[in-house]
Structure P
Amino acid sequence: MEATKLLKPTQFAEHSLLTAILEGKYPPGATLPGERALARELGVTRPTLRETLHRLAAEGWITIHHGKATIVNDYWKQGGLGLLSTMAKYGQYLPKDFISHLLELRVVLIPSVAAIACERNPKALADHLAQAQKLEDDPEAFSRYDWQLQELMARASDNCTFPMILNDFGPLFRSLARTYFSLARSRKASRKYYGKLNQAMEQGPKAVQDVARGAMEESIAIWKDLHQQEGG
């Protein structure tokens, strides 16, 4: 509650409305109250609410029908990757299996990106992997290094769409990484992955792709074990 007091009016309106949507007060398919009533409910002015609604509509959360009620979209089916950056701020409202689904998507994406990066810019990738030998056994250090590796792979692929896709996952992955790398098992597995990936560079893109896929699949197993231990 204290944190919301520090938000600007539009940020406060967005936070309040998205919280209401994600916690089910206004589920997909629901109609939002009229502008006057909703502004009163959120405690903001109508111009502030109007600005917030247009921003959420542009992102895909709602559909504004002029002269008619505003509808909450089925964002899981109709939303795009842009919603992920916003969802990262509201992790407590995400479904339990959402993280596993996101990690499964990474199994599809990262190995292919790694293979292309190996083929097109092997030196950049090899130079970064060489630094893994000096990586401290610290969760924050691993979180930072691992994300930098994924960013480098995307840039080294010379495909301008890969960094853009990865950026949408950024806030959520960096948040998850702090929890994931708090486990010694996770740090050990990743250190082994970096070493095997470095060796695979000498064998070519296919070897890099196979190593990356194996590591991504192992990360899902570790995450599920962690989730079960926490009683999820």
Structure Q
Amino acid sequence: MKLEILVHKENQAIQNEIISKIQDLINYKNLEPGDRLPPERTMADKFGVTRRNLSKAIQKLEFYGLLESRPQSGTFIANIGRLAMNGILDNIQELEEPDFKSLIETRIGLEILIVQFAAQRRSESDLTKIESALHAYKKKLLEGKDAVQEDILFHLEIAKASHNTALITLIHLIIPEIIGIYDRDRICEGDEALFEIKKHEDVYMAIKAGDPQLAKEKMDSHFNRLKGYLQSLV
């Protein structure tokens, strides 16, 4: 886990360095909204970075609405003033990556809200998908195998059942990283596996019953182990 975090921070530092160089390029060349940046290969060579890291940095700036990539045409400056452009670029580089504790706290809050919406809004199709993910998770655990991906799918299917696009997007960003780090090498066996399966089943049954309060309680109980782990980080 420590190695992965170090690699992630290193990649983040590289991307911020690239963003700083893109900012310098825009200011040095006095590029205006609608102007095209040099080709990615040219910029990668000029900055001394890989195309992959450059692409990641450009994607990040696209996410914030500062750049716009057009197929077969290139990457262009978005319609935003120079003062705003530089201010946002500065802020992006100053952003701190959420620490693991913060991610866990955010996940718990989001999922308790999500499961209540899911209980109120789930369709029969949603229930089928949640149940299918639950069965896959149960099968893996009973076989003594790693069920990380199945656990991720179970929670993502619940998020879809909430029919709230903002919450779905947020949980897609948060869950895989948390579960991937927290559950890696934690294969449950015996009574522990049965206990984890029961907690998942309780959440599913509350959603199926259409009871948001019960769903909230079961999801909160489901997070007891994670909350215990959270306390160990303090």
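Readers should treat all values here as calculations from the given coordinates under stated rules, not as data from a laboratory. Worth saying up front: this structure is predicted, and the values here are computed from it rather than measured. Cβ atoms are built from the backbone, for glycine too; each structure is taken alone.
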Value 21.9, 65 of Rg and Dmax of the Cα atoms in Å was derived from the coordinates of, among P, Q, structure Q
Looking at structures P, Q, which one was helix-only ellipticity at 222 nm (-39500 (n - 2.57) for each DSSP H run of 4 or more, over all residues; to 500) calculated from, given that it came out as -22000?
P
Given a value of 59, 27, 25 for Cα extents along the principal axes in Å, for residues 29-132 alone, calculated from one of P, Q, which structure does it belong to?
P
For mean projected area of the Cα convex hull in nm², for residues 93-212 alone, which structure out of P, Q has the highest calculated value?
Q
Given a computed value of 2.9 for distance in nm of label points 7 Å out along Cα→Cβ at positions 85 and 205, which structure among P, Q does it belong to?
P
With mean count of other Cβ atoms within 10 Å over residues 61-68 derived from the coordinates and found to be 16.6, which of P, Q does the value describe?
Q
